[in-house]
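Read through the structures below before going on.
No lab work stands behind these numbers, since they all come straight from the coordinates. Small disclaimer: the values here were computed from a predicted structure and weren't measured. Cβ atoms are built from the backbone, for glycine too; each structure is taken alone.
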Structure 1
Amino acid sequence: MDWSAILVMFAALAAGAVVKGATGMGLPLVALPVLTSVFGLQHAVGLMTIPLILTNAWQVWRFRAEAQSPRLGFMPVFLVAGAVGILLGTWALTALPERVLILTLGIILLFYVALRLAAPHWTLTLSLAKRLSPFTGVGGGILQGATGISAPIGVTYIHAMTLDRDAHVYAVSAMFLVFSTIHLPSLWVAGIMRPDWVLQGFFALVPILLFMPLGQALAGRLSRKAFDRMILVFLGLIGLKMVLGL
């Protein structure tokens, strides 16, 4: 990589790290579109795998007390179904046009934001969440495998349950950790991952570790309502960007 590419990568990862520190998500959603424009989708997805595994492992440990929350009873089936979806999505990464995948992500994001604005008090109950978990898990896994971003389905599903902030961060981080851990060997088997991309992934940890604490400091000042709005605004902007192809 030349220095201009390194600087772009550093800036994209730093911005994503701030959002992730504040909301428990956002690193791939912010960084991947920028990295894709510079390196291409397959390279960007491969580069992001190591940072996603390590940063989410840390957040799962940090919020591990939430693992016992009764409202997270949907997680086991959701994560197992996601593993199946990742295998399908990794195949799609090698077979489908990149623009089709990105456009699909953007439409899903904008649909969810519109739903939340039209019905701000709508909440996904635990019983319904359990019934939907196999489908949302597979869908989130397919997106993870195909684009490196499971948030349009996974975070949308978790966010709709209006969990407390700590439970939300734990659930999202556990999803990203499991999905990324399965995604890494899937990329190797599919012949996509390259050794130099793994090394770049470790380098990418530098701006992430530097800027995540800033996001965490900002999160401490947010109310539940502000936290909720931040996620919706963020999802809406990224969805619009993907649909317009910017």
Structure 2
Amino acid sequence: MRRKLAAGNWKMNGDRAALAEIEQVAKAPSAAGVEVLICPPATLLAEAAARAAGTTVTIGGQDCHPAAAGAHTGDISAPMLADAGARAVILGHSERRADHGETSKLVRHKAEAAQAAGLVAIICVGETEAQRDDGTALDVVARQLAESLPDSAGAENTVLAYEPVWAIGTGRVPDTAQIAEMHSHLRARLAARLGTNVAQGIRILYGGSVKPGNATEIFATPNVDGALVGGASLKAGDFIPIIDALAAAG
């Protein structure tokens, strides 16, 4: 039985005052019924982990370098994230792929580094609007998965997040049939690569303009094990209803 996961990606938002939102999320009764992860900017990570200590909320990073240490000015390694209190890290987000030119090969190396440091690697895949419109979405995402996923992937160290690029921050959301098709496709590709037993244990999240108003419908979709939430995770008042909907989905 895959435990549901609500992961919040704060992206480049938030200051120390925003950490109070984590405390509010931790007080929500539904937060005890599912796994809740919040990924603040690196400047807040250690204090966020301290505030979340002893609660049902865990803290994660938004990226890591594939090397454990070295002359990489401005970068953060997976062991550094773990030392600051992170338990997971988002990798290969479409904004990193687009803004920083990250390849799937680099994402795989980062995932291997994260797993070696004891972190859960949340590996993101997803197609652009043009790829969706020209009918290549399934092939594009399958290729990203094949190239981004380490051979060491398993339920204990890996989560997938399907994020259609054209739906991130736009308010547009694929219909449930499209989401179900992609998540089923990802599950099948995982089974072909890792075996059915391993594939059945890996959680697949949906990410892309998840909000309180559409969360219930999304979470009722087959093979959706939770969500990677962007803007709606910044405020407890928006994130808690999403967590409520996930808990209710069972």
Structure 3
Amino acid sequence: MDAMRNISTKRKFAVVTGAGSGIGRAVALVLGEAGWSVTLAGRHSETLEETAGAMSGESLCVRTDVSRPEDVDALFAAVSERYGRLDLLFNNAGTFGPGGISLEDLPYSAWRKVLDTNLTGTFLCAQAAFRLMKTQRPQGGRIINNGSVSAHAPRPDSVAYTATKHGMTGLTKSLSLDGRPYRIACGQIDIGNAATDMTERMRRGVPQANGELAVEPVMDAADVARTVLHMAELPLEANIQFATVLATAMPFVGRG
């Protein structure tokens, strides 16, 4: 461990949650190409291995359910044991929850699953990252939270997801403030309609605020990943507090 803590600071180490698919995979690939060593966290070992197989550079796969404190503890223990430090946490794991269910019919179990994954999971990972970043030398690091344009405006029948993404904004601000004394920077990327399995329904048509069903444009997840890389590679003296990256023509700004 002591030898690992003396690794050249030119080498950078990241954790990406939800790395088995979608935005998490795209970010892991871009970080790997840029020379980062990336720990891939997610609930399914087989998809993590698929991401690792597509990456350039070094990776470590750790099966993790971020809603379980014991899994998060094991994840960051593995990072500490393998690398001895952490420079970046990309908090990406999340779920939208069941679609097409009105607020009054949403089961409590579904509400809890979305909150436990999206918000509690982000907190648990950030807390564990703080512990590493405060004690490592050189001190500090960066946390980037995956928000959403839902942190600004909801979709119909999305109360659980929207609540977590609004909560994510408050969490990001608190992490940013509490991290200042320790050179821990925290920012948030709010994403709209990146082309992933979660947004496949956009191509078929999704409910709009006026009650209509409409197909929405999507963008390549690699465009999101390049934005995350830019945020990640800033010096710790600089921080992108909030960034919004979205499909240009999606109905978000104005009346759609």
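Between 1, 2, 3, which one scores greatest on relative contact order in percent (Cα under 8 Å, 6 or more apart)? Write out the running numbers ahead of the final one.
Values: 1: 37; 2: 22; 3: 18.
Largest one: structure 1.
In terms of distance in nm of label points 7 Å out along Cα→Cβ at positions 132 and 236, which of structures 1, 2, 3 is highest?
2
Looking just at distance in nm of label points 7 Å out along Cα→Cβ at positions 84 and 180, which of the labels 1, 2, 3 belongs to the structure with the highest value?
Values: 1: 2.5; 2: 4.1; 3: 3.2.
If we compare distance in nm of label points 7 Å out along Cα→Cβ at positions 84 and 180 over 1, 2, 3, the biggest value is for 2.
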